[in-house]
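Next come the structures, one after another.
Computed from the coordinates by the stated procedures, all read-outs in this text should not be read as laboratory data. What you see is a predicted model; the values in this text were computed from it and never measured. Cβ atoms are built from the backbone, for glycine too; each structure is taken alone.
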Structure I
Amino acid sequence: MGARLVDAAFAIIYLRLLGRADVGAYAFLVVFTTYLDTLVDFGLNALVARDVSRNPSLAHAVQRSVNLIRLGLWLSGLPLVILVYGPLRDTANLSPEAATAGWIFYIALLPTVVSKTASGLLWSAERLDLTAAVSILATLVKTAAGAIVLFAGYGLIGLALASLLTNLVTTAALWWLARTRALTAHAWEQRETRGPGHWLRESWPLFVNQLLQGLFFKVDALLLPGLAGDVAAGTYAAAYKVSEGAGIISSSFTLALFPRLSRETDLSYAYRLALRILLQIAFPLAAGIALLSQPIVALVGGREYLPDSAVALSILICYLPLSYCNGLTQYVLIAAGKQRLLTGAFAAALVFNVVANVILIPRFSYVGAAVVTVASEVVLLVPFRMTAVTVTHGVSLLAEARTPVLATLLMSPVVWWLRDAINPLVAIPAGAAVYGLALWSLGGIDAHQRRLLVQFVRP
């Protein structure tokens, strides 16, 4: 979470120094590189965390096998990179500078062959505190190096070189931590008898799910430059950066919870409690960001992005409660060994997203893209919930959402009035206080949550 906060600070720099058009090109490169990163990951980290947490003696053998598999996956991505940054460069509306930067971004993925597996081993040992610390270090390096190259006028190529430096630092740190914290004496006891075929077969559904998830949620960043222009893409990228930052709570919480979910025999209680907590955070956070979208965008990107990015953000942030629920449900199903059932849900969401974007972006530009993003989460929610009932019992999304929705409705007028009558900085703590009191009064915090709160606040 700390890394995401530093990354948000870096966004304030590059959104101002690059301008809308170059921000749109940068968003394209980052999203395309993210898809290639998904190829290198191939869903293997979740399997490493699951299997090694169950049998720590496999750790060293797993590390060696998975590293070799990931190297092969990186090499398999080269033809696509050659195609996009070569013959298809004009079709993708990329300048020569952007194509060169894209190549550097891909080379920067090579060190992650080692770092990804190391982070999976630390995940299995429930040492997410260490991976979080490295993530903060990496973000600091990226922010410092990125700021230097941007102020020096090196633009997109400078940002790509900063990414390469960051990944080298990250790999060195994670490799050392995995060797000293996860690869204990027991980690060398058992040989890995399962070949690459086993890992690829088991991780294939996770890879497909991750790829489809990334495509359906971020494909608009690839479509906007061609369908609405670079300026519209940059406008949407500024709003998306804020909404993406709002997702850090859910992702951090769910990743920390996953190893314990993998050991649970009955997932219902843990799923219900986690869903309740996440929804109690998501609804007021989404409402607050929507109501304060103009000052938030002015802070993050500057007044150059107003009012367009604020409009996009006020729509886009509506995805947050749906995303929190879908993200948690996904890992509950993976913990239950049902990852293959997720593929159809992601495929349906992707088809809907692409078709809807192609129809709406030419007519409504970034507004259409924001609406499609929210609708895509709804499309994903339906099959996720239908699948979740097969592994959990008595967990009602409507029942868990009812109280935080009511508390948010009581909070919103207060934030709205204070925003205009006094100052947005006054509206934030006042809204938080009203929401907390409303949630407590409506019985939204049960006895178990109260015990957890007491344990949290007491030394």
Structure II
Amino acid sequence: MKKRYLKKTMGVLLSLLLTGSLLTACGGQPAASESTENNSTKPAETVQTESTVQGDAEAEVEDWESEPVVLKATIVDYATCGYFEEAMTKFTQMHPNVTFEPIDILNSDYIEKVTTMMAGGEDIDLIYSKNNQQYMTLVSNGQVEDLMPYIERDGVDLSIYSGAAEKLSINNQLYGLPFRNDLWLLFYNKDLFDKAGVSYPTDNMTWDDWAKMCQTLTSGTGTEKVYGGYLQNWPASVQNMAIQDGKHTTIETDYGFMEDAYQRVLDLQDAGYIMDYSTISTGSLHYTGTFFNQQVATVYQGTWFITYLLEETNAGTLPFEWGMVKAPHTSDGQEGDAVGAAFPMCVNSKSKNKEAAWQFIKFLCSEEGAEIMAANGALPAVRTDKVMEIYLNQDGFPEGCESAFDVTQLSFEVPVHEKSGTIGTILNEENSLIMTKSLSLDDGLKELTERVNEALNEE
């Protein structure tokens, strides 16, 4: 079942950058990430470390192929990421003097463990940056190398990343190249739609259309209840709705713009049309289980979900047909407004193998590297027609979903910002207070605004 990827406007220039939600691990758990730029977000300050000072000079090509090199890389859920092993094997075939020592770290432990390892000066060459908060921490601590001298020396075309590389740039310095670029989409159970006699979702729906769909699809009671929709208990599940048109980011000085998104979700929760936040939190529920068990008809989630779905589909353990479309947009937005997350690979500023590490990053983030990722179920940052044809022709991939990946405007959950870590924590805490009704919506957004402004004004 051959499909042809029709190139629309994939020059969706990652209009604003991140927020793994997404997300994300390697086809496993997503990571929060994300962003957009506007006047309320201050650019991160460049930290003048040994790495950044050296980056001012033109990068010189080291004789990295004459002696054996072992590259140590921290990877999120390496055991489940087939594309990393394949890319490393391919690179070693091209450069026999290079071997790899991947450091496999669970998604849930990744940031804490990498932070500890870097602080302890462990011998690491390559660092997978899980989200923008981690990226900014690594940059601010002077722990990752500025790659611009290498990029300029080797003539790497940053336009192939559709704007992601530029948005990761800090004062014209770039500390990682994006190898993955996930999107948030709307997934649905075709069988539940057919049973309810409801037309399938389309690429050009509003969030209000989705809310009405959730109402129509909700049925049953108790253990037999089927919810129309499911939003994982992450801030991005709601806040994405407010930033996807690119007019705002999650780092602002006034959060009144999030009122409509929160009110819609709270109303759906109160009416029982989506599974409520507290039930998900106390039960440690996950979108995979609720969707696979046919407890929900639609799920708003990242493209990392596709890996799970294909595994179940190809194993013959998924007892229904599924599909996916673009995420719904706001009433004054447009089809193709999306939220996503870019994931860069970085070089440790203290690595003794910087040239070899850079050469691997350049390969991983090339079209050839993207083809390897696409064949292993990951959505690459480089999306040529050939790459997308490989991605869309994976075994078990549903027919007619190609247009879901056409984006006209892309925002990210959390921008590259010097306070992104602190503000990310605030967003998470206030989201929980609002969704559990520990605070009213008005009070929650007011408190969110006050806390973020205090964080922005702190020296």
Which entry (I, II) yields the derived value 68, 55, 37 for Cα extents along the principal axes in Å: II
Among I, II, which structure scores highest (criterion: FRET efficiency 1/(1 + (r/R0)^6) of positions 222 and 438 (r between Cβ atoms, R0 = 25 Å, to 0.05)): II
Label whose coordinates, when helix-only ellipticity at 222 nm (-39500 (n - 2.57) for each DSSP H run of 4 or more, over all residues; to 500) is calculated, return -11000 (choices I, II): II
